[in-house]
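What follows are several structures.
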Structure P
Amino acid sequence: MICNKYELLEKIGQGAFSKIYRGRNIRTNELIAIKIEPKTATIKLLQNETRIYKYLNETRHQTTHVPIMKWFGVDPTNYYMVISLLGKSLETFKREEPTGRISLLTTLHIGIQMIRLLKFIHASQLIHRDVKPDNFLFGNGEQQDQLYIIDFGFCKKYKSNSVPSKTSNIIGTPKFASISAHELNELSRQDDLESVGYILIYLFMGELAWDNIVDNNIIKMMKLHMIETENAEIPQVFINYLINVRKIAFHETPNYEKILSNLMHDTNN
């Protein structure tokens, strides 16, 4: 029991620095998600994530799909964050498909939702910095076809007049990280959008060529090679998406409507 109010029911996820449980508010019977981060974690992300949720909840509107943060607290051993409970992730959705792949049309519709979510995040002067299938969840009930975006531990505000700098380590998940992230550059809105491109290819193809590679430099070269060469197996719409997104400059505001229009055009063909 947490805060004399929230009951832990079962573990539903685990990351490098935290665990996520399905829980219940014993006073209202509402099902919720509880994220727990040990105080001993080498990298502490939950306090930052809590601030981001609070900020986004204050600026959200009825069409914005970000979980609602309900409580944050601490005890002698852990930090706790309680948010609204959502459905399955894109990763689970893909894995449950008999072929392990998602159709082109469904993948394009998913891409449109992801870009709209990132447009809202970016308009809030934030960059997510860890865009991957595990961080997009479907809603429940009437919202079961609507994507939500979660996990803002690496999220930060960006400044349009900042000077691009170097980072000491790759930011985000290497499998879906941008080429710039592999080069240890500070990230921008462009990098969030580039990660969407790798997710779309992953959902449609069922895997990425670098799935089992651990060397970041090799992964970077494989991504560059995929973008720069013709691959008949990968739909051209995804390659074109990556080519166009990679042209976006560090301080440039992406033309989200043009990006969306290109994807929507292919959903109609």
Structure Q
Amino acid sequence: MSQAADSGTWHFGLVARWWAEFNKAEPEEIDYLRAAIERYGEPALDLGCGNGRILLPLLEAGLGVDGADISADMVDYARAAAERGGFSPRLYAQPMHELNLGRRYRTIFMVGAFAIGGDREHEREALVRAHDHLEPGGTLLINHQLPYGDVTDEQWLRWLPGRRPAEPRPWRESGDRRRTADGDELELDGRLAELDPLGQRLTYEMRARLWHDGVVVREERSTLHETQYFAQEIADLLRAAGFASVEIESGYTSKPATADDGVVMFVARRRA
């Protein structure tokens, strides 16, 4: 597997392996998406499928779901996991803003994948591509954490003039270190490299290490760009991409979002 240093995201190499080893879907994610696909229809597309943490449980539930992700490394892990389960879904290594699968879907969903790794032009085009890959009347679901959704008061205050510390801070002596299935250890440590309040853009750096017998045998460093979107910005982008209706729900509850929600679900319908 190779690392794509210019992709704007870090989901390659050792980080991809970490996701394959340790990142699993939450029951509420699977329950919501299974019900959504049953409601809105198949086939479905997991756009930003990563290692298949959501894709595989949906396949196990008997649903017809394809996957696409910018990282060929992650797609390889998803394919291997699917094959171990006896499945052979269509899987594609493509950036969202270049999506061209030759197939249309009744349901497309993005979970924690929108506004990661690209820029505003790419993100606008990604929504257009998603719209064009839906059948008439099809539905796009986007689960998205709002800028204030999971930050401390200190982190939120960094947006204010005079409150921004010098970035990046030094790496910690050690990060999150876990044992893998084959007995090696993976360690991740992330830090904020840049905060651009005017551009509503965060840049993070990741240091990934592979340990074997107590010695670091491999180290990778990568960067992730994240655009900060508020709810009404995304709703406007969806309408501009051609969606006929846009609703905003509270997380995975199927209830209307409120001002207290930090994570929301956009439900956008293509015109029938």
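Any read-out appearing in this document is the output of simple, stated calculations on the displayed coordinates, not a laboratory observation. Note that the structure is predicted; figures quoted are calculated from it, not measured. Cβ atoms are built from the backbone, for glycine too; each structure is taken alone.
Odds and ends about this structure:
- Value 28, 19, 15, calculated as semi-axes √(5λ) of the Cα gyration tensor in Å, for residues 26-129 alone, assigned to which of P, Q: P
- Parent structure of the calculated result 12.6, given that mean count of other Cβ atoms within 10 Å over residues 10-17 is the read-out and P, Q the choices: P
- When relative contact order in percent (Cα under 8 Å, 6 or more apart) is computed for each of P, Q, the largest belongs to: Q
- Distance in nm of label points 7 Å out along Cα→Cβ at positions 82 and 178 derived as 2.3 - corresponding label from P, Q: Q
- Answer label among P, Q for the case where helix-only ellipticity at 222 nm (-39500 (n - 2.57) for each DSSP H run of 4 or more, over all residues; to 500), calculated from the coordinates, equals -11000: P
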